[in-house]
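Following are the structures in question.
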Structure P
């Protein structure tokens, strides 16, 4: 970023070195920018640069009496180069965060068959999972009686990654995303709770060797956060493995709105039972008879390079 800033500064200094006088010209009846460029700059092909210089959105809709600025030919060309450089730098700055990411998996479910389960996913628990359609294809769980429904994908060796998904919960239910899923009893998740009134980072652990079929859920962090019924949200969950601990961060925002610049909640797991890698996925649970399911779309897993 600092290097790019220097490039812009040198470009601006170069532009300031051009000191030609700028003329204020009043457009006459019958004028066109092409005609003005020919008469004032001796080059009719500079009409489009003249339009950009004066921020004229439609060069064919200029009016008599309108005043425009006409710099020297050298200054106009220099201005054009400067603006082009700024545009290129701005585009590069926009792309830099994406260039610094490695995408492990992207799934928008558009290639999957309606009512069927998507390719490349595992469904180790209950639930009626399948592809539905509402403007686009998406993954949906519709079984009101399924207590804890999971859909998993990826590789067990995946470590230090970010999982992001769009979700919409219909009526009294909760949902979220998995990271480092190794089994029903061993995983982390970013999820809503309390019928979408809280956001939490949770860890599931086996109850003990004497009860291999049971698990305990440990809340590592929780904040009040209300999600509206039947509205799309984006959940983003980053989990990183360090030498002696696993670090977890989560955020959620309304789809179509700007992503929060900071994480909403963070947690760390320093226990000997911490998880270091695992699958990614989505999770939902019905809470009450009015639950009508949860929809998931645009599932992405990526990591920082």
Structure Q
């Protein structure tokens, strides 16, 4: 039986029914909030207005179970910067490198966007007693919203120019840990990536001369019951490169919601996960001013490890 649709403007207490089991948090909410768009519902979650079984959840793609309880609290404050998975890994006068949680955009795409990695840095500074807006932050590379891990910002124009060159020349060392569906073998994947491969999503070009060269190195670490823990090194750094390459190889990342069409067409089913199983674990680069070699490592955060354990892996594997 379909659940009732209370007013979208009021606080709500929701008991999840059998029909909700296995769906995303955003989907379960929107079934009740017929007056709100998908974007509105996702924003409620991302700004800390929704609690699942008493805990604030800021990931719209989190899976829910029948019998769970949701609470929508419209007056709830935004989550503080010191969220699980956020940490300043390195900072000096020229750059700051953070560990970004999954579910947080690197930078805003629209003026109304909030809760980005930039906001986390500034709120961290504010809590530390620093003037949060006195120092500029320049974007030199990005992580997908649903990817956790090491992310770098420049604090001076000198550092910005030097770091842009590092990332454009692909001389930064960028390694990830990930979980992909099926039995993945170690391999090198190369293709030319385009923004639309012909079916509305990013993918490899089908005609010579199109797209931008992308090279991904995949190392199988451990076979799990239905997936494989892998380490991935980027030789180039294109948008969604790892996600596209592994999906086109028949092994989409666990938790993938975009690049799963080929899997579905082949009769496969995506494995459930509370997040995208992709984490930027290593970032190595020369300091943009001193030239000192910086190599930072970030262990996967608790949500990644919990999802890994549910898939048959363990902390010791990473």
Structure R
């Protein structure tokens, strides 16, 4: 990922053999800033992240310094009250808003996965290799499934791909849909600028730039409550595309409240909306280890029950 806060360096022959950290300090304006960026995982050498402070520069080396988009690094702490369910194989958590679930190009530490890994190591006295079974957007709340046992990871992947894992979301959209229940099938892929977008259903299967293919995207919606200018919806995604619910609602002319990326308002009735209003309420699945039915439910945030 590239963005305006990225600094690119090509190491010249005269700097061959110098500590790379010195060159990073020159680019960032100080040794402390360089050490922080490297420790947090913002240093990429020839397209590979390295948090090693003792790398030596080599002539021709390509270095990308990824600085945090928000201008500072978050300190993410995981607490036991976020755990919804746990056994020997699985762990489900109630993800809070405003938190990345996994590492970003500019930060390998300030995310929920890293915080959970630290929490488990401290609680159990031993590190565990945890695997995120799926992803939620930074601002989406709710059920996030984590594998504690690598042996069940293939079964988890099959469950999501084959649709035996059933997901339900609650969301607040702009405007009131005409129908009480409706479904939409479209294509999903990236635009020429790299952003995700909706494609017509008849384009599913077509090739895009760099060899990617337009994939099918299906969602069913049910109106839970009409609020006059907005509506609380229940969403049932039948596929698992990135930003699926957000994209489909924006395409239908009903973007999520708070989803400014896809045309939603930044405030509602005079109240600022720091996050888009999307909550992963329920995940029902056969346990990938035992096969027994398992239902994971995350209590809704305050906006779910608000009359706005």
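A short reminder: the numbers here are calculations on the coordinates, not readings from a lab. Bear in mind the structure is a predicted one, so any value in this text is a computation, not a measurement. Cβ atoms are built from the backbone, for glycine too; each structure is taken alone.
So log10 I(q)/I(0) by the Debye sum over Cα atoms at q = 0.07 Å⁻¹, computed for just one structure, reads -0.34; which one of P, Q, R is that? Here the read-out was taken from R.
When distance in nm of label points 7 Å out along Cα→Cβ at positions 147 and 243 is calculated, the result is 4.2; to which of the structures P, Q, R does this value belong? The read-out was computed on structure P.
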